[in-house]
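A short reminder: the numbers here are calculations on the coordinates, not readings from a lab. Predicted, not measured: the structure shown is a model, and the values here were computed from it. Cβ atoms are built from the backbone, for glycine too; each structure is taken alone.
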Structure P
Amino acid sequence: MKLQNYARIIRSKNSGPFELTFDILFDSLEDYEYFVASRVLTKEIFARLYQLAPEDIITFEEFKPARGIKITIPRPWAQGSVGESDMHGSQQYANLLTIEVPDKK
């Protein structure tokens with residue numbers, strides 16, 4: 001199953017003019033724990049998806065009370081600068097949509 005069909009919310013947004021934040025939120029604690037345990041999204045995998053070095057990722061946090069994962073990275077360009085193509089950072093999550101989540105056994 002693809003992550004877009006498994007998670008309730010997958011989004012990206014600005015975290016100030018120099019950073020982007022990604023949120024992946026799940027309906028249930030069971031779904032969240034299964035996804036985290038599957039290891040289909042780690043800091044290293046995210047870095048490859050977004051062509052970053054893992055050490056450039058500012059935050060990669062699994063937060064059980066919110067049943068979610070938060071990832072923060074530097075913006076490729078400052079918000080609103082020349083060459084910047086997504087003023088609100090709201091279109092950057094697309095690389096996450098097709099991550100394959102293994103079937104529960």
Structure Q
Amino acid sequence: MIGTAILFIVLGALVKYGKMYFLIAGYNTMSSSEKEKINVEAVADVCRNGMFGMAFMIIVGYLISEFTGDQSIQRIVFFAAIFIGLPYLLVASNLKKHKD
């Protein structure tokens with residue numbers, strides 16, 4: 001699970017700080033005129049925040065499960081992070097405030 005958290009942190013950092021916008025779903029397939037209408041920096045912020053948030057939840061779940069010895073906590077928190085994080089990414093990245 002920690003590997004997944006590290007992957008989310010790396011992906012979030014690559015999108016925001018590495019400016020690897022091609023990792024944002026659908027951005028590559030947009031035409032140049034559509035790309036000009038998108039505030040890609042704001043969408044990159046959303047991706048970073050979503051990925052870092054999911055990673056944080058996974059790490060906290062891992063630490064709690066190690067502390068308590070109950071491995072089911074780790075799985076529950078992992079799926080909670082995914083089921084909360086993915087809709088956040090989808091909804092927040094498609095808000096009108098990110099379109100110029």
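When distance in nm of label points 7 Å out along Cα→Cβ at positions 1 and 81 is computed across structures P, Q, the figure 4.0 traces back to P. 40 is what came out when relative contact order in percent (Cα under 8 Å, 6 or more apart) was calculated for one structure; which of P, Q is it? Clearly, the read-out refers to P. Quick check on the output: -25000 is helix-only ellipticity at 222 nm (-39500 (n - 2.57) for each DSSP H run of 4 or more, over all residues; to 500), derived from one of P, Q. Which one produced it? That value comes from structure Q. Which structure, out of P, Q, was mean count of other Cβ atoms within 10 Å over residues 57-64 derived from, given a value of 18.4? For mean count of other Cβ atoms within 10 Å over residues 57-64, the value 18.4 is produced by structure Q. Which structure, out of P, Q, was Rg and Dmax of the Cα atoms in Å derived from, given a value of 13.8, 49? Source structure for this number: P.
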